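Pasting the structures in now, so scroll down.
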Structure P
Amino acid sequence: MRFLVVFLGVLGLDRLVKYWVQQSLPLNHSLPVIEPVLYWTHIRNKGAAFGFFQGMNDLLMVCAVLVIGGALVYILSRRPRPGIVTALALIAGGAAGNLVDRFLFGGVIDYIDIRIWPVFNLADMAIVAGSLLIVVYAVFCSPEEGRSLWKE
């Protein structure tokens with residue numbers, strides 16, 4: 001249940017914000033939020049993070065499906081701790097949000113612009129947060145706890 005709530009929450013919020021961006025801001029335009037630190041900048045990213053894999057939309061869609069499927073298989077085949085379920089749901093929800101964009105628009109809608117980093121979106125933040133949560137679990141558990149980290 002936790003997986004489903006977090007997954008759908010990330011996906012739903014991501015879709016809502018991207019819809020607002022599409023309706024409110026023309027493509028390739030910026031709107032200052034907190035100058036000079038934060039802007040809404042509507043762009044279409046046809047690659048992955050940092051612009052890698054430009055023009056490889058089909059490959060990136062397959063990767064997203066594999067990530068979502070892998071998270072589901074792992075959770076259904078084992079009994080991971082709640083934190084790991086949350087982390088995998090964040091990653092899968094973010095992957096699903098970007099997958100929808102790739103399918104509908106041929107690229108990901110990015111909009112959070114902090115000027116010192118490539119423009120990104122809520123789905124990207126969920127993927128990073130989930131990944132960091134897994135790293136934190138792995139790093140800060142003793143070897144005894146580490147053996148039971150992934151299973152209750």
Structure Q
Amino acid sequence: MLRTALESIYIFSVIYLVLIYYKLCKNVIFLRRKSKTTIGYKNKKLERAVRAHSNFCETVPFILLISFILYFNNLLFFCVPMLIILIFGRTIHARAISNLNEKLEERRIGMKLTFYSLYLGLAGLIFYISQLIYFSLQASINTTILPQ
């Protein structure tokens with residue numbers, strides 16, 4: 001039951017991140033059409049929209065890759081909180097950077113949450129690697145102690 005709940009939360013988190021990406025992308029397209037700009041920036045609002053989209057594209061794929069590795073190795077207790085923290089961080093950051101009257105503290109909080117998500121993912125990878133080492137050592141000890 002708990003595993004099903006965690007897997008559902010994980011899947012919905014990934015879907016939500018895709019929707020955030022889509023919204024940021026649509027915002028850039030809308031502002032480019034509105035200002036008739038194909039490349040570059042003609043105004044601050046477009047520049048901020050592009051940076052919000054770019055920052056999302058620069059951080060989320062790598063963290064998602066780590067979460068997939070953890071998910072497919074049954075470490076849901078790392079990847080689910082990691083994605084929830086990432087969602088809050090990216091949402092706060094995108095909202096803060098897109099606003100012309102930027103609240104720097106919100107942007108900072110968004111980046112901190114993003115990095116906390118990354119740290120949690122790295123902790124999960126270290127845990128996974130330590131499990132691999134432990135079980136391979138245990139298997140080699142069992143095969144050397146018990147003759148066949």
Structure R
Amino acid sequence: MAVDLTLNTVLLHRTDLEMDLVEHRLASFSQWPLTGNCKCTPERMAEAGFYHCPTDNEPDLVRCYVCFKELDGWEPDDDPFKEHSRATDCAFVQLGKKEHEMTRLDYITLQREGAKNRARKLYEVRVTQLDRAKREAKRELDRVRRNVR
């Protein structure tokens with residue numbers, strides 16, 4: 001059974017907890033659309049901190065397990081390390097180490113930063129949902145008021 005890696009499920013139920021290991025991130029790329037001679041191979045994507053979380057509209061969507069940055073629209077010549085390096089606030093990017101080079105302290109630091117980013121991202125999602133609900137309620141209230149007149 002495949003793990004649900006949609007953003008809401010990841011944030012609410014932490015279904016991505018095993019993605020801190022490169023082998024688990026790599027396993028998520030079983031349906032990766034880009035294969036063959038390209039820079040964004042599943043191995044390189046996983047080493048760059050990404051796991052594959054495709055949607056119907058975004059079959060090449062990936063997410064960083066630490067900063068939650070999502071990227072899609074991958075081309076064969078895209079370098080996952082270069083693309084991820086644009087997320088300058090990402091602790092994984094700042095650390096700049098491969099998994100086998102990490103110390104226990106590095107691992108704990110990435111876990112801590114990931115937890116903070118998860119909380120921040122969940123807050124942002126909830127604020128967006130609340131704003132959407134307020135707009136919908138206002139539209140409905142306006143519709144009811146028009147019908148009362």
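Among candidates P, Q, R, the computation of helix-only ellipticity at 222 nm (-39500 (n - 2.57) for each DSSP H run of 4 or more, over all residues; to 500) that gave -15500 used structure R.
Taking relative contact order in percent (Cα under 8 Å, 6 or more apart) as the criterion, the top-ranked structure out of P, Q, R is P, with the highest value. In this comparison of P, Q, R, the computed figure 17.4 for Kirkwood radius over Cα pairs in Å is attributed to Q. For distance in nm of label points 7 Å out along Cα→Cβ at positions 66 and 82, the highest value in the series P, Q, R is held by structure P. Can you say which of P, Q, R returns 3.0 when distance in nm of label points 7 Å out along Cα→Cβ at positions 2 and 34 is computed? So the calculation was done on P.
No lab work stands behind these numbers, since they all come straight from the coordinates. Keep in mind that this is a model prediction, so the values were computed, not measured. Cβ atoms are built from the backbone, for glycine too; each structure is taken alone.
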